[in-house]
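Trainee: Read through the structures below before going on.
Throughout, read-outs are computed from the coordinates displayed, never taken from laboratory work. Note that the structure is predicted; figures quoted are calculated from it, not measured. Cβ atoms are built from the backbone, for glycine too; each structure is taken alone.
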Structure 1
Amino acid sequence: MSAGPADVVAGSLGVFGGTFDPIHYAHLAVAQEAAEALGLERVLFVPAGQPPHKPDRIITSGVHRLAMVELAIAGNDRFAVDREELERDGPSYTVDTLEALEASRQAAGESVDLTLILSVEALLGLTTWREPRRVLELARLAVAPRDGYPAAGPAFMGEQFPDLTDRVVFLDGPRMRLSGSELRKRVAAGRTLRYLVPDAVAAYIDDHALYRNPRRNVES
């Protein structure tokens with residue numbers, strides 16, 4: 001039986017970045033799990049502007065991705081969205097986002113208690129990020145499992161960052177096999193996204209004819 005939700009820690013902020021192209025139920029479930037398991041007061045969804053690890057991938061306009069995130073999280077007072085990376089020129093480096101959040105909270109006189117929410121897939125590539133040690137200094141990590149990728153536990157951190165193993169928490173779940181690339185392919189093939197994304201997101205995708213042609217909607 002799963003443990004009950006943790007007490008909410010005042011001022012704690014989860015940071016959940018990604019292309020969200022489109023946002024889907026697995027994203028939302030992971031964010032909710034992190035919030036409940038760690039007592040996060042708020043989870044901030046941060047749509048990427050220009051993902052540095054996906055330089056050749058066609059990415060839907062940030063206007064559309066931001067709108068879909070806003071629709072997906074509507075009604076959950078614990079969730080919010082941040083435009084930081086969409087409004088920043090150049091590649092969207094996580095370390096820059098965390099430093100900006102830390103600075104803004106300090107300037108506002110708020111406590112700085114950041115938790116970066118990511119998948120085990122992302123964790124396994126952490127050493128390729130810009131200033132990974134600085135990332136771990138700025139925020140602890142909440143790592144969600146992902147089917148198809150090996151489990152990464154304390155041993156991984158012990159090998160790569162032996163002095164920072166206490167900066168990572170491994171979530172038990174949820175295990176939902178969804179990916180944006182699979183959903184985009186479904187739309188291109190004329191398949192429905194019902195029960196895979198929130199209804200409002202599915203309607204937005206349909207209304208704006210997203211993903212029907214992989215090279216459309218990049219700048220629109």
Structure 2
Amino acid sequence: MTVTKEIISAIGKFSSATLHEAMGKFGDLPYGIKPISHKMKVCGTAYTVKTIPCDNTILHRAYAYAKPGDVLVVDCSGYYEAGYWGDLMSLGAKTKGLAGLVIDGCVRDADDIEAMGFPVFSRGLCIKGTGKHGDGTLNEPIILGSCFVNPGDIIVGDRDGVVVVPHEQAQDVIEKATAREMKEANVRKELLEGKTSLQIYGWDKKFGF
């Protein structure tokens with residue numbers, strides 16, 4: 001399935017949690033990967049990267065090769081004691097039109113990145129620099145936590161976390177997410193009318209109310 005700008009726009013209207021639920025509680029990246037600023041959101045197609053521990057040369061190649069609208073999704077081989085990404089790389093990636101960075105590792109220069117408005121989701125912050133050996137892979141499948149990420153999958157991130165929507169399931173996920181939001185809208189209406197969640201979901205009969 002071709003992922004169009006319209007599909008990206010449609011999926012980007014949903015929260016990460018809604019998409020995760022719509023996929024049957026699938027597609028979530030490790031919970032430790034969060035935006036460096038709570039206001040940051042990201043949505044775009046995955047350009048996958050795998051670094052060797054404590055080395056970021058391949059990230060310089062990645063943002064140079066990726067296309068506008070791509071999100072760099074990075075596996076740092078389980079090594080977190082380094083700042084793999086900073087303000088200068090963010091400036092370069094933003095200038096090229098990339099949608100953001102999701103990295104299973106740490107970054108630095110957080111204040112400058114936040115000020116320029118480039119979405120960065122990471123495990124945390126680390127001031128330690130990296131080596132420049134240059135090994136790793138580009139635009140090949142990677143695994144983050146228990147989630148496979150393929151090039152071209154759709155990445156959505158917000159304050160709650162990051163979810164991966166397989167590109168071939170995009171239209172189905174949009175439909176299920178839409179249905180879920182309609183259902184939740186009805187629940188909100190009933191809550192405002194004074195019903196409890198026990199009553200709405202029928203649990204009052206099970207637990208007594």
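Trainee: Which of 1, 2 yields 3, 12, 21, 27, 22, 9, 5, 1 for P(r) over Cα pairs in 5 Å bins from 0, in percent, for residues 21-92 alone, as computed?
Mentor: Source structure for this number: 2.
Trainee: Moving to a separate point now. Tell me which of 1, 2 gives 4.8 when you compute distance in nm of label points 7 Å out along Cα→Cβ at positions 61 and 197.
Mentor: Source structure for this number: 2.
Trainee: Looking at mean count of other Cβ atoms within 10 Å over residues 85-92, point out which structure of 1, 2 has the largest value.
Mentor: 2
Trainee: Right, next: For structures 1, 2, calculate mean count of other Cβ atoms within 10 Å over residues 45-52 and state which one comes out highest.
Mentor: Between 1, 2, the highest calculated value is found for 2.
Trainee: Starting from the value 49, 43, 34: which structure in 1, 2 was Cα extents along the principal axes in Å calculated from?
Mentor: Structure 1 accounts for this read-out.
Trainee: Consider the structures 1, 2: one of them gives 30 for relative contact order in percent (Cα under 8 Å, 6 or more apart) as calculated from the coordinates. Say which.
Mentor: Considering all the candidates, the number was obtained from 2.
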